[in-house]
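Just so you know, all these numbers are worked out from the coordinates, no wet-lab data involved. In this text, all values refer to a predicted model and were calculated from it rather than measured experimentally. Cβ atoms are built from the backbone, for glycine too; each structure is taken alone.
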Structure I
Amino acid sequence: MQLVIDIGNTRVKAALFEKNDLKTNYVFKTPDELLSANLFETNSISHCMVASVVNEMDAFVSRLKEKTSVLLFTSETAVPIKNKYQSVQTLGSDRLASAVGGNAAFPDKNVLVIDAGTCIKYNFVNNQNEYIGGAISPGLEMRFKALQTFTARLPLIEKDEDFEMLIGKNTRESILSGVEIGVVAEMEGIISRYQQLYPDLFTVLTGGDVNFFEKRLKKPIFADQFLILKGLNVILDYTINA
């Protein structure tokens, strides 16, 4: 059994795989919480891959190595697609893992992966199995916080799953419309521009806010909240068997 771990800005996500079959997934608040969860005591884990967008992972990785064989996913890690990103050293592991996951789901296809989390990341893999790049923009929570932080009077508003009003009739509704309706319009606009270039495009949605956007996007999409974890497992298999 293999364990893959994705350490993001706000959560630690992990999953156990038996070959390509995702057996169990987990969400933790911190890496230490994962270590306290007895995963290794209750499962036979032969290999583990860790991807992180935060710094200072040395102590966590060292403790993992006491339990199993650990691979740290970096810009130097071999992946089963060609990485044509110009600044490979600065490419987030989550972006590349989501691209690998999208490519594994739709090999030899033009695939746009939208990872809707703390940031919204657009990652494109072409039908030659080449990762080209994409875009990064603020996620929902970041947009709400930015309005409150960088203005004198606007309040901090929380996401409203049921809000659908285009024209806000008070400050709360105006902020909700600007953020929630606005970010959906952003996504649909970007998907449309990709479709103009690649009419046969496949679009895959993942990330912490996948459920919020899945029911709002009018564009045809495939939603998979475990896409990054699946991508990491593909990379782990590829590295082990290289």
Structure II
Amino acid sequence: MSIRIALLGYGKMNQLIEKLAIAQGHSIGLKINSKNRAELKPENLVDIDVAIDFSTPAAAFDHIAFCLKNNLPIVVGTTAWLERLPEATTLAAQHQGALFHSANFSLGVNIFFKINSLLAKLLKQNPDYKVEITEIHHSSKLDAPSGTAIVLGQDWTTAPSRFQNWSLDNKANDYSLPIYALRQPEVVGTHIINAQSDIDTIEIAHKAHSRQGFAQGAIVAALWLQHKKGIFTMDDLLTNP
């Protein structure tokens, strides 16, 4: 099945998605960036099957709301908008829309999520281990910490846990899980969970070598979302391929 895609945001990720999608027989019907945002209007959605958003935290929810109100399925890889997920859920129900969102579309990262979840369950109540998360991304990444790091942190801060929340750069107290956000040139994305005691250190890590895994995952999600209604994540795709 081939689909026609609207790209919302036209940075490095959606440029790669465009290249991969065309190579796979799909087509791009609309490309929106900060310079032509006025072109995102209902009359330009003719024959568009799905939108893929890798834009900015400030623009993402507006794109989501527009697509849901206009019955256009949307796949969202932009992060730092999830505090408005309840609003998106309401809009999806009102308009019978479809939203697929993920902090990370890489299959490897989603396997890493599962490993992190298990480690968190085993160590949540063990105060002997000092736990911290480090994420490293390219210098142009706008949000910090990354959405992936926040998802990883949530496994450690959900009850029952000795951590009540997470804090950026360990600015809180012993009950906060520290997340360190580093920005370096040409780094695609690295996430490290470090649990250290006086006796030993447990460390798990995921390092992306290219953006292709993220881009391919977004295309797979766009195909999977066809003819569905509701709010979905990578867990839905992986458990019901």
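Out of I, II, choose the structure whose coordinates give volume of the Cα convex hull per residue in Å³ equal to 129 when calculated.
Attributed to the structure labelled II.
Source structure of the calculated read-out (distance in nm of label points 7 Å out along Cα→Cβ at positions 132 and 148, 2.0) within I, II: II. To test your reading of the models, identify which of I, II gives 2.9 for distance in nm of label points 7 Å out along Cα→Cβ at positions 4 and 212 when calculated. So the calculation was done on II. Computing mean count of other Cβ atoms within 10 Å over residues 92-99 gives 17.2 for which of I, II? Of the options listed, only II reproduces it.
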